[in-house]
Structure formats: C-alpha cells, structure tokens
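Values quoted throughout were computed directly from the atomic coordinates according to the rules given, and no laboratory measurement underlies them. Here the structure is a predicted model, which is why all the values come from computation and not from measurement. Cβ atoms are built from the backbone, for glycine too; each structure is taken alone.
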Structure I
Amino acid sequence: METKSNKKRIAILGGGPSGLFVYKRLVESGSNDFEITIFEKKKELGSGMPYSTEGANIEHITNVSDNEVPHIVTSMSDWIYTAPAELLQQYNIKPDQFNEYKVVPRLLFGSYLAAQFEILRKTGKKAGIATAVHFESTVTDINYDIKNQTVTVQTIKGSNHEFDFAVICTGHNWPVRYEGKVPGYYDAPYPPRKLVQHFNHPVAIKGSSLTAIDAIRTMARNNGLFEKDFEDNLKFKLNPESADFKIMMHSRSGMLPAVRFHLEDSHLSNDSLLTKEEIDLHRKSNDGFLSLDFIFEKDFKEIFIEKDPEFYQRIKDFSIEDFVTDMMELRERLDPFQLLRAEYVQAEKSIKRQESIYWKEMLAVLSFAMNHPAKYFSAEDMQRLQKVLMPLISIVIAFVPQKSCEELLALHQAGVLDLVPVGDDSTVEPQNGGGILYNFVDTNDIQRSVYYKTFVDCVGQPHLSYDDFPFRSLLDQKAISPARLKFKSSELGQTAFTTDPEKVKKDENGDYFLNVSGIAINDNFQIMDQYGAYNKKLYIMAVPYIGGLNPDYSGLDFSEAASLRIVKDILRD
C-alpha cells in the first residue's frame, strides 16, 4: 500500500489566480501520487491582490468579461446562479440577466475565483489528493538543500516546511519606499481604501495606466458625485468641501490607454501563430537568437494577408519602427480626451456588432505570443522592443472598460481631470515637510517644478530587480541569478558597455550582456543559478520578478499558459 512519504510533496506559495491555475492543473492531471500544501497570506484563496480588497474597492471593474476568462471549472455565467444572494444584491446582479460579454466588479470576480478554488479542493479530495492550506501565512524565506534536493519554506510564524517541489506564485508586489515617511506620498494606489478621503487640493498622479484609472475612480467618488443628465450623459459634480480638488495625470507618453472592444478570439490565441518548432528552426539559423523582426513579420503582419488584406497592403513594407510611427501619429496629433471619446464610440460599435478592431486584437495576440520566447531575443532586440513596440502595445491592449471611459470623460468635462505630458527625464522629488515636487519639461520646452501636497505613483506593477528578490537564502546560496540577454553584435555591445557600464557587462569570453530586470528562468519557469544550471525543484511565476525575460504578462492568460508548463514538468517523471 502506498504510504504518504512516497508521494511528491508540492508547495504552492500564494493562493491567488496563479496558484489557482497551478492547483487546477494538478487536480485535473489524472494522477494523485502527490500531496499539495498551499501558503496564502490572506484568509481566502483565489482572489489574489487584484480581485480582493488589497487591490479593489466596490467601484473597480475587470477589463475582461466572462467569455474572455480561461476555463477553470465553471463559467462565471453558470456560477452566478449559485452565488450567495446577498453578494448578487450588493452588485445589483440578476442571474437571468447576466451578460457573459460584459465586464464585472473586481470584488465579485474575486468571489468567483474563490468559489472555483473551493470546487477544485473538493474535486481533489475525491481524487485522493491531500491538500493542506495555511491561511494568513506569508512566506518569508526559501532554502534549497542541494544534497537532498529538497525545498524548505519558512513562514512569518517561524515554522519550516520541507517539500520536493515548490512553485512561487506570490503575485504582485509594490515596494514601499516613501509611503509612511513622507506625508501625502503613496508608492501605489493599493490597497485603494487608503485613498478614500477628502482632498481639497490638486493631486498628482504618475502614469495613465489602468492603475491610474483605479486611483481616479476611488478619489472621484469621495470628492464628488457622478450622475446622469436628462440626455443620459454622465456628469460629475464636486462636493462643496472638495471645491479645489483636481487630478493631474502625468504621462510619459502624453496619452491615455485605448478602449476595450469586441475580441474575435477571446483567449489571445491564433491558429496562424508560429509553433515552437518554427521558432527553434529560426533560432538555429540565427545564432540561437529569436529575431524581433521575424516574430513581428510572422505573428503579426502575415496574419493580415488572409484576415484583412487591405490593412496588410498598408503595412506590408513597414518595419516595426514604421508601424509604430504610423499608429502613433493620430494619437500624438489629437488631444488625448478627444481621442478617448472617438475610441469609445468606435468600441461601442465593435461590441454592439460583435466585430473586432482586428489590428488591435492582433497586437494583443502578438504581445502574448512573444512573451514566453522573449528570453531568446538579443539584447539589441529587447532594447528595441522596450523602446519602440511596448509603448504602443501597453496603450492599445490596456482594454479600458466603457464605464471607466465614461467617468474619465465626465471628470475632464467638469474640469477635474487633466493630463500633463512629461518626458523620460521627469523626476518626483519627495519633500521633507510632505508632498512632492514634480520636475519636468512642458510641451513648450520650459522646465517646470510643481508642488503637490498629495502624490500617487500609478505606473503599475514595477519590474523588480534581482536585488529586490524577497527570499534571501536563495540569493545567499547563489541559487538564483540576474536576468540578462546577450548582444548579437559585439560592436553594439561594446558601445553600450562604454555608454552604460552599470547595465551592460562583459564576460570572460569577451561577450557583452544587457542586465534586465528580475531573475533568470528557463522555458519551464525554473530558476537558474549563477552557474547557468536550472533548479529541478523550484519554479516561479511571480510576475514582478521575471519581467525582464517576460516583458508582457497578460493576467489570467499568462497564469493558464505558465501553469501548464510547470505542472507538466513536475509530473513528467
């Protein structure tokens, strides 16, 4: 009879959406020769940061709808019939009127994910899979025993647990740098309850992403009122005690993100995308590198030959730089709020007719498709990607929900919201007495230095560095290594090394490498040590620490894809 000690001991560190998909893969693997332990810092599994009170208030909504969510156990449209009545009442949702194509409140979605986790736990129990869950149990350190090939997990409670495998799913992390030390300075808008206060002065926001929109929606509700006029247009009115409240968004692009539209393929896939074999073949003929131009040609431009021949004729001779210039031209020419209104109308038509805005959809598909093999880009191509293509991608595929657009437009019309374009060289200077000085060059090339009593950093999840890695024993053991990419051209590498010796390094063979954020991982998301060997027991899909080699991670789609590779690898022997 099989004993407990013969089973693989698998730890999932973090019970949010990433941990949910890892657990789902294990439960549905058809095997039960393992036991699972989940460590979760909160009191609930499934919701993670974005879909719990750590990342959302009642006013915050998802930017995906039920039909766009990767399959877990049941769809949200099915679950809604079994959801607690008081929960549905809170959000004024009637199950028979639920629309799978509409976005939902983020906290409601968090309850759905928690329910999915519970169903999977019951399924696992029936399949003979033992699952232990440690709630309110933050992991403080991880140690790898090289001799025994075991992983020891240490928690905030001081307990140590030994495992055969561990998957790091610790999710989002915003390091606190000035918050709590400088009055009026917020390192991130999360948890959003801290912004539930009256502001009778201008507030500076850094960034114009979905993170910024979260902060704007919270602050607006606590300093004024949204209401419809007789023509059903949304208007905003300030509260008397917040008469001087204003939100100033500071954006490096000087642009607002694009509006959510109807996706033809709701799961960011396409039958015409390059296969692993095609990518491997290309790399063999390209010194081991994946060419950014090659993936742009095959996974973006050529797909339009069949799907949109007219658009293909327009872009077929474009380089990446030409394409971005062409797509950005309108965005740069128009006032951002004027463009937001125009895109809102276009997106409304797209959703009503269930017709995609195909080039935008394919840009999202391209971003997702190149994310995993990005570790094979040359340093030059990664620099091009970050400097040229990613700014367009990050704007276009933000998929801002219609309701958020309506509120941004209402706030701008009321004179409460403005966007300030700032350059890459803009700085935020914390003040000893509180608040900040925002230093930037304005559109008239005049150096400005503006004081704000309140500042909220809303640039989104930062890509954290190797030194920010939270599990110090792995650092001390040299079990992890900084992520880096090799320069294909020695000449360009040498020039970059001369210009920026902090970021560009030269090894003993004379090769040049660009240090990117986070730690090195292989194709199965296993950590790599400082000798270039991968760890057979430790996996990571905590996005803040792998962003250098995974430049765009697309939420639940990323969790679904990464978990498949990880669980397949754990169970293959």
Structure II
Amino acid sequence: MAGDPIGPDGHLPVATKRETWRAGLSLIRTARRTFALMVLLNVLATVAALGGPWLFGKIVDAVASGRGGEQIDRLALLIVACALLQLVLTRWARNVGARFGERTSAQVRDQFLGRVLRLPAAVAERVPTGDITSRAATDVNSVAYTLRDAVPDALIAVLQTLFIFVAVFAVDPLMGACAVVGLSGIWFAGRWYLARARTAYLEAGAAASTLTEVLTATVSGGRTVEAFGLQERRLRASVEAIEHSRDTRLRTLALRTVLFPVVDVSYVLPLVGVLLVGGALYGNGQLTLGAIIAAVFYLRQLAGPLEVLELLIDQIQSSSASFARLEGIETMARPARTTSAEPVGDRIEVSGVSFAYPGGPDVLTDVSLAIQPGEHLAIVGVSGAGKSTLGRLLTGIEHPRTGSVTVGGVSVAELPPERLREQIVLVTQDHHVFADTVRDNLLIARSTATDEELRAALAAVGASWIDDLPDGLDTVLGNGGLALETSHAQQIALARVVLADPHTVVLDEATSMLDPTTARSVERALAVILDGRTVLAIAHRMHTSHDADRVAVMEAGRIIELGSHQELLERDGAYAALWRSWHGDSAD
C-alpha cells in the first residue's frame, strides 16, 4: 500500500464496500455446495408453506358451493401434509444453514488470526491494542453470529416474502399490485436506512476500539497512573471515550427508530388494500371468496418474515461494518513487495540510508555501512542516537526513506518475511512467553527440534534453572502456569535465537534485563554458539564493544566513528569518551 497504511486516528484501515462484498462472495464460494443446498431446502420449505392458504381457499369455495365432505377431507389432509413437509424441510434447512454458518465463521476467525500474525512488525507495534482487541472480540463475534444465525434466517425471510408475493399475484394480479404498493414504504425507508447505516456502524466500531484502548491502557498502566497522580486525567479520557461510544450507538438507534415503525405499519397496509379490492371484485362476481381468503392468509404470513427482516437488518448492517473492519486488515497483511532473487552470500550493506518515522524528522541521515560475514559489530551511542532504528532497518522491520539495505545483494525490503527470517533475526529487550509449555515456547523457533536440542539451546544461554522446574520441558508457563522471572523469560527468547540458527543476529539490548553477571555469562555463551555468524550488538553496556571486531559509534542518526575497540580508544574521540564514562579513566 502506498503511504502510511494506518489511518490518522491510529486505527487499522476498513475495507471498501466492493472489497467487503468480494470477501463475502469468497466465503460463500468456499462452501458453495452447502450454501446451494441451504437455498434449495429453503425454497422447497417456502413452497410447501404456500400450499396451506391455497388449499384453505379451496375448502372455503367447496363449502360455499355445497360440495361433499369427502373433498373437504382430502383438502384438509393435504394441508396437514404441506405443514409436515414444511416442518421437515425447514428443520433440514436450518441444520444445513447452521453447518454453513459454523464453517464460514470458523474461516473468518482463522483468517483474522492469520492476518494479524502476518502484519508487518512496524505496523503491529503502532496499532493501538484496543483496535486489535475490539476487532478480535466484538467484530469477529458479530460476524460469526450473523453467519451462523442471521444469514440463514434472513435468507428464509427473503424467500418467504418473494414467494408470498408470487402467490398473491397468482391468485389475482390486481390484489398482488395492491400488496406491492402497500409495501412500497419499506423500500423507501430501507434505502434511506442503508445509505446511512454503514457509516454509522463503522463509526460505532471505531469508537468501541478507542474505548477499549483507553480502558486497557489505563488498567495496564495503573501503577504509573497512581505514581504520577494521573487519576483525574485518565478518568476524563475514559469518560470522553465512553460518551463518544454512547453517542455513536445513539446514532444507530436513531436510524432504527425510523426504519422499524415504517416496517411495522407497512405490512398491515397490503392486507387492508387486498380486503378492499378483493371485496369489490367479489361483489362484482370477478373473484371467489376462497381466493380472497387465500390472498389474506398469504399476506398474513408476511408478518413473520418481515418481523425477522426488521430485526436482522440491523444485525446484518452491524455485522457488515464489522466484516469491513476485519477485511481491512487483509490489505495490510499482504506482503508489500517481494522478489524471487536469492541472496548470494551473507554480506550486509547499508548504502546512503535516511529514515524518519511517520510525521517526524529524520532519525537516520545518510548512513552507510558494510558488514562482512562472520563479523561481530557493536553499535554504541547515547540514547536516541538511532542505534535501535538502524537495527530495525537491518532486519526489515522498517524500510529506508532513501538508500538501501541489502543482504547478499538483495534488498531486505523485498525479501519475503519468512525468507528474511532465515537470514537475519532481531532480538530486543522486549520478550514474550506464551501460556504453554517450555517445549512449545521453544519449538516456535524450530518445530522439528528434539528435546536434546532444546536443552542444548537453553544451556547455551545459561538457563540452568530448567532442571529445577517440576515438569522440566513440560512445565506450563504464563497464565495459569509458572510465572517466570524477567531474566528467565529473556533467556527463553535467546534460546529461540539459538534454535532458529540464522546467519545474522541483531542483539538490541538483548541482555539489558539481566543482571550484569548473568548478562556477561549469556553474552559469552552466545559468542561461542554464534561463532562464524554475523552478530550486531546494540547496547549501552560498553563491555559488549570490547570483544567486537569493529565498533560503530552513532550520534544524532549518523555513524561518526568506525573501527576496532583499540583504534577508537587511540583516536580519543566520542567512543573513548563513552568508554571512560562507563569505566572511569581505565582504557583497558
């Protein structure tokens, strides 16, 4: 996508009407046989339901003409048969409709999860948590309910309405025309409602995302709020979000207060028209009493499907907006640009790179750097110098504004994510332990690893505590399981890197959460495990640079010094000053 894919409000995009319709048709195509059977069964059930009023009209005419009771009995038995057939077909249709709904709703859930996991890391970090959470919960559940329950019911209601009109026209075209005129109010009210409903429900969904984000941020940052006395500020923000969400929902309610009364009145008008016209035709001998009663019974049947549509049209519109919000993620989950070219060698080159985060000034300016295979490069500098940003560019999380970053002669920005991760892996001070066993937390990096390989990876990063766990690799971590210390959780993250076995590893403050002794031990272990691989260590702890082949010193988004530890000390420049501030006056 061109430009910034995230909207000005910080939320993920929303699919257009055309994209939403296309996605909906795609869901139907994946289950087209089930959908076709559902439609067929509903058509047959509707036709069976139409038999009762017609047969009842015949009974009225038979009684009026003085025919025998035998014919009336046969007609009554046929009415019972039609009712039983309708019951069986309707039950079967609902069963098929439920299967269709469950399968398609499961597909929607799977698609959403897959798309979220495929979001570019830079986008995922910037999107408010509340936006993802509300789409994952409210929107997915709304769409799932609609596909499972509302769509089959709405389909039945539409088919019943259409067939009822066909039946009334078959009885008498003039009475059919009266029925159509009587229901014309629904057409105009529906068009008015549909022209406004999508926008209103999208605004309600966005307001719900904002509300979720505000409440989540307030609760998760409760200690910070209390420490800095921000209670009143966060309370005001929460109240504003709640009021905005309420206002958007009131707008959707206002739309319904116009549509629903029109529908309630409209399905009575055709009945009045048919009685008036039918009475006049009967008085002139142009229509039998049985035909009028059949038409009245047909139109009385309109009450059921129209009430269903009245209730479901709101749900369908709400779900349509939710579906558009879910489909909006698809446009961002697609790879932006990919190439079939394969990297030749492991050399990494940064050429004339400048970079700025959206809406901000350049944080990197004309950075050039060549990293040889197997080299250990340390990137140092004060906070805000651009070290972490350079690491994100090297791993393809961000793309340069100008210049290029290549690995093996291929642009990092054009490598498919899965191929790039085989080349370069970024390890930051942020880490995550899933609510699962130790084994499964490690198998994320390499699903084919044996228990011996898992233990070796843990040993490589100094995680000897694994032997003290009650169930070893089968110990459950996270919610409902063992809560790991921060340092242990970070060792799990580092063990994943060992298992992933990339040729280049970018360590961005990867050991910052460990105590100095443990950090030094882990770094030495990694140095042994990563021997022969390219290692870029971004750190404030200057001892990291002591063992590096070269050191790049960054300041204000530029590389101002580059050389070995000893060379830079001898220059007595910015690096030497950083080293002295860390170690005192010692130059060792």
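Taking FRET efficiency 1/(1 + (r/R0)^6) of positions 476 and 556 (r between Cβ atoms, R0 = 30 Å, to 0.05) from the coordinates of each of I, II, which one would give 0.05? Can you show the working numbers first?
Numbers: I: 0.30; II: 0.05.
The structure behind it is II.
Consider the structures I, II: one of them gives 121, 50, 48 for Cα extents along the principal axes in Å as calculated from the coordinates. Say which.
Numbers: I: 74, 64, 58; II: 121, 50, 48.
Answer by label: II.
Which structure, out of I, II, was helix-only ellipticity at 222 nm (-39500 (n - 2.57) for each DSSP H run of 4 or more, over all residues; to 500) derived from, given a value of -20000?
Working: I: -9500; II: -20000.
So the calculation was done on II.
When mean count of other Cβ atoms within 10 Å over residues 308-315 is calculated, the result is 19.1; to which of the structures I, II does this value belong? Walk me through the numbers on the way to the answer.
Values: I: 13.1; II: 19.1.
Source structure: II.
Which of I, II yields 15 for relative contact order in percent (Cα under 8 Å, 6 or more apart), as computed? Intermediate values should be presented prior to the final figure.
Numbers: I: 18; II: 15.
It was calculated from structure II.
Tell me which structure, out of I, II, gives 40, 30, 10 once Cα extents along the principal axes in Å, for residues 252-291 alone is calculated.
Working: I: 40, 30, 10; II: 50, 14, 8.
Among I, II, the structure yielding 40, 30, 10 for Cα extents along the principal axes in Å, for residues 252-291 alone is I.
I, II: which one has mean count of other Cβ atoms within 10 Å over residues 12-19, as calculated, at 16.1? Walk me through the intermediate numbers first.
On the way: I: 28.5; II: 16.1.
Derived from II, not from the others.
Taking FRET efficiency 1/(1 + (r/R0)^6) of positions 260 and 276 (r between Cβ atoms, R0 = 25 Å, to 0.05) for each of I, II, which is largest?
II
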